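Below: a set of structures, written as structure tokens.
Nothing in this text is a laboratory measurement; each read-out follows from the coordinates by a stated rule. Keep in mind the model is a prediction, meaning the values are calculated, not measured. Cβ atoms are built from the backbone, for glycine too; each structure is taken alone.
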Structure P
Amino acid sequence: MTRTIEVFPDSATLIQRGLEITLACCQTALADRGQFSLALAGGSTPKPLYAALATQDLPWEKLQVFWGDERYVPADHPDSNEGMARQTWLNHVAIPPENIHPIPTGFSDPQAAALAYEQHLQTCFDTAFGEIASLDLIMLGMGPDGHTASLFPHTDALQVRDRPITVGNKDGQPRITFTAPLINQARCVLFLVTGANKKHALDQIFAETGDDLSYPARLIQPQGQLIWLLDQAAATGE
């Protein structure tokens, strides 16, 4: 793993850098494998990055889009990560519908939804049961509590080491999420972090030793590149 931390004066320059990294990952993946697989983050921070991607002239038929986590709500719900990405980006480009791989949220049991998405990943990447696929790029955010994807402090999802998908828990509400092992299989993991309220968690995550269960983003140690993009507020707490 190679970790880099870059700090930007504001979120606009951070997003521009995020766009550059995404396009570079895309170019490398297309050259090496003929397609580009990426998993999207939710929340407000990556939204302008998705809007910027909507303006790019890319070989959309060669992109495969996944999500790193999803709230257990329909796609047309205001809290849906899928809905946000579609409205901001995917509805505005000529990407084939079959290249968009949303997390299912229509099952009565979230565990069944997690298993269905796991099986879908196996089909997409031609992996065996229990084998973990390697995505080209996984975008992540981070909360003030140090969570990332839907891996929240001191929740059962942090203990899952043998499966790529599991059920996360946020204040009793289920979420479907990539596990740490799946994230760590990525060729590149890109964190986008803004806001002064992230400073304390970042200090804990970047410390040489610390508590992974209290600050789950510490668990993210991918086989490939790990890139943290921070705005000045997140880096300094001011």
Structure Q
Amino acid sequence: MRKVLAFPILLFVCHVLQTAAVRADACAADPSGTLICGRGKEALRVFADTASPSKAYAFAWRGSQGLPQGNDIPDGVENVLLRVSDGAVLAKLGGAYWETGQMRANRYDLLAAWSPDNAAVIEVANSRWDSDSFAYYRIKGDSAAKLDLRALVEPALKAKLPVRKRESSSFRVREDLPVTLDARGRAAFVAMVYVPKSDDGLNYKVRVDIAAKDGRLSARIVSLQRTNLD
């Protein structure tokens, strides 16, 4: 049985980091059809399934020593938000996912939930147990502003747990379920707090409203609804 929990509205305001675009060489498809931007140690490989609705922006990754050859494992992986037309990096993301076409990072996942107007995106970067990064990025020209949604949502969910379980529990946005973002900044997703390697956990349907004013982004939790999802 579903249970709706009474929850006070929270307001979270962040001093926004404006990141100027770092230009790279234009993106071009490699023999496998994957877009590669830049050259050498600055080369970036685009995640095709993270592209914005207009295909103008996408997530990509690079390694500290450039993209690996053959079956080599990359070092120093960094995920970024880029503009496809010129390979310009608009923001550094929080995750460290990678894929080469032949291999991918084990037990890591990366999801991009775009607004339909291509102006904003939510990053969900999960490792084996946790959401390493759960953040909102708003694009404006050659810069992108970032808001840490994990810092807002994780404490609210863990507050529903007994005190003794809060420190040992992990927080994870469910990448296997829809994460949505509309043009008005309304986000919806399912998140969980749980003890790894156990059946002890809670799932919540969460709605968050995100707003921009005077160069700052802010977000508030609109609702938390307990759900009995597996």
Structure R
Amino acid sequence: MPRPDFLPRGDSDFARWANTFATTLALDPARFGVSEADAAALLLQNESFATSLRTVTDPRTRTTPAVAGKNATRADLVLRLRQLARIIRAHPGVTDPQRIALGLTPLITPAAPPGPPRSRPVLIARAISGNRIRLRLRDDAASGHRGKPPGTVGAVLFLKVGGPMSASPNDYAYAGIVTTAIHTLKLAPGLAGRDVWLTARWFNLRGEEGPAAAPAQTMPWG
């Protein structure tokens, strides 16, 4: 039986997968055996596809040439993703959790989870030096137990800078993948003295996400 393709079929799911792969890889390409130049080129291709997808999603700008352009941009991105995936799979020292964080199939595939996560993370955030935030995660369904619940790979982080607390997912931007109970998040410069809100969702091997954590607030101090 052929191995399932790791790339999602639908454009929206593919765009989200490609963005996770590209942004996670760009954080430390050498760890995965990829050059900084190749990681940077992938980010540009990913943004180009995202732009073309937004164009064809809007009825006002959807035209036959625009759809053809989107399809060509996706084909080029797929080719680059498959090339980099082969490099990463062959690179010694890359672990299954690291492959999973990129969206790749682990070498040893665990039993499929029964469905999307039902519980939510409990998130504790504390600002530390160097414009960083120390995060601690546990499962709200297991009081006192630190770490992710059974059947999940980790958590997707989302971040909001400034303003009051918000429960709307539209107010938060993607901030990375966490696969450990304790994680250090490095922020962009210039956020010292501003409120930073974080939330997270557990996800499983299929990429299915559970409910969002109650937002946690901290203030970087540089």
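Taking 5.0 as the value of distance in nm of label points 7 Å out along Cα→Cβ at positions 31 and 199 derived from one of the structures shown (P, Q, R), identify that structure.
Traced to structure Q.
From which structure (P, Q, R) was helix-only ellipticity at 222 nm (-39500 (n - 2.57) for each DSSP H run of 4 or more, over all residues; to 500) calculated, if the value obtained is -1500?
It must be structure Q, since only it matches.
Out of P, Q, R, which one gives 8, 29, 34, 24, 5, 0 for P(r) over Cα pairs in 10 Å bins from 0, in percent as computed from the coordinates?
It must be structure R, since only it matches.
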